[in-house]
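Listed after this line are the structures, all set down as structure tokens.
Any read-out appearing in this document is the output of simple, stated calculations on the displayed coordinates, not a laboratory observation. Everything quoted here is computed from the prediction, not taken from an experiment.
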Structure 1
Amino acid sequence: MSASSTDRIIVTIEDGVADVRLNRADKMNALDPAMFDALIATGEQLKQTPDLRAVVLSGEGRAFCAGLDMESMAGMLGGGASGDPGIRPGRLAARVHGISNRPQYACMVWRELPVPVFAAVHGVAFGGGLQVALGADVRFVTADTKLSVMEIKWGLVPDMAGMVLTRGLVRPDLLRELIFTGRIVTGAEACELGLATRVVDDPRAAALEAARQVAQKNPHAIRAAKRLMEVVEAGDDAAILMAESVEQDKLVGSPNQREAVRANLEKRAPRFEPAQR
């Protein structure tokens, strides 16, 4: 087991599963400059972690993430001292992380990890907090979790990659309604809308169990599946069909694929080689 922490995020890695916990419970894990930095730094660190199999993203305390910190919001009016260049007017168009600006990358970095990311969402996930959760591949919620595309409350639009990350999840007219009204939905309704994956009693326990199941699968196949889903979500039929063929060509007959077959036939746990790509 390995562990690391900052004043904003705690990370524990065991058997290839990274347990990532937002650690600002007194502020309901609200997004301030330090939290943006921690999300990005943690994601970048996990990209370089050897033999990573899956990630669980959750929040300590009463909530997953309440959205943008109010001091940062005050800073947008010139009345705060957040000093965050990523959220001040006129600065968001700068691309500082590939195709993303800094706040966008705090969400996109989870989608860009080569392994599945499971978000365990409880309490609230509002505004930017919801967009961080949308960066995960799968979202477990409680029935009474509260979620909202809340930017309109502050006279804004979703701008932390939400428009990319909701594509294919939420029907366009329903997404428009959520953006236009900023209304709060429960976890149960979020599943119906497509914002969440499944309602469970204990999201973090369910996410850890799912991540551990993934960790027992061929790691090359899991990473290939995540790459395939990225192509699928881009929506180019020819690219999807080619990607299927390219990824499967690399897997068929590979050591881990043969081990998966042998382990199933011999009714034993597989012994996979680590995946680094």
Structure 2
Amino acid sequence: MSAEPASSGGGTVEYIQHHLTNLCVGDCAGGFWSWHVDTLAVSSILGALIVFASWRLGRNLSHDAPSGFQNAVEAVLEFVGGQVRDSFPGHNPLIAPLALTIFIWVFLMNAMDMIPVDLLPWLGQMVGIPYLKVVPTTDLSATLALSLTVFALVIFYNIKIKGPVGYLKMFLFHPFGKFLIPVNIVMSLIEELAKPLSLGLRLFGNLFAGELVFLLIALIGGTLVTGVAGWLFWFPLQVTLDLGWLIFHLLVITLQAFIFMVLSIVYLGMAHQEH
């Protein structure tokens, strides 16, 4: 969603590249040891916000006259609990809190896309921050980090539940039995590696595309709103497109948080199956 006309003076390509560039320190020329400071800062602030809100809510719980915020949180808790009961076999006290944390944290990171695309980068430039990419889930490093964390838990519970030998047998004898062990190993490796890749790439792709659409809509205000005709036609068109995409994208950010949570529950549930 655009805050103001997007005429940054650098042209269309430069405008888009600027908004899609992370504030980076370290080896930022494509090296591994690079740190996306804006992604780390925004995701950490949102995580701290979740912790603070949970702490405040825990101190002010009311059974007789719950606040609207408490009712909303209880509705989310009930919703996530239902998903865990439906998708996860057995019982593990970690799964429900993990699912709740994933859903809320990913949703909040996605929801940063609802802030006008020019607003925070413009404020950042005023205090000397040259780049500011405020949607952590449009950073592939962040989405893959989330998915690899879930994948690490999947491996841990596979070994814990099945045992090291049982986990190894899954690669040797699944899915075609003992007579096709080499094929089984390749197929099982592909199946396992597809889990974190599908989680991370799906979330990144949908949010990156949504952010790009907001930038393209913002360019209407920056390049075409000139003169009376521009203000009478192009500006109302930009506002209409912004509002329409905002409403649709609200569904996208919620759905992507839900999908990430459900797939995490399903993958962890598969890891808890002993056979």
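Comparing Kirkwood radius over Cα pairs in Å across 1, 2, which is largest? Please list the in-between numbers first.
Numbers: 1: 19.4; 2: 21.4.
When Kirkwood radius over Cα pairs in Å is calculated for 1, 2, structure 2 comes out on top.
To which of 1, 2 does the computed value -0.67, -1.01, -1.05 (log10 I(q)/I(0) by the Debye sum over Cα atoms at q = 0.18, 0.29, 0.31 Å⁻¹, for residues 16-63 alone) belong? Please report the intermediate quantities before stating the final value.
Details: 1: -0.58, -1.08, -1.14; 2: -0.67, -1.01, -1.05.
Only structure 2 yields this read-out.
A value of -12500 was computed for helix-only ellipticity at 222 nm (-39500 (n - 2.57) for each DSSP H run of 4 or more, over all residues; to 500); which of 1, 2 is the source structure? The partial results should precede the final answer.
Working: 1: -12500; 2: -24500.
Of the options listed, only 1 reproduces it.
Using relative contact order in percent (Cα under 8 Å, 6 or more apart), single out the structure from 1, 2 with the greatest value. List each step's numbers first, then the result.
Working: 1: 16; 2: 32.
Largest value of relative contact order in percent (Cα under 8 Å, 6 or more apart): 2.
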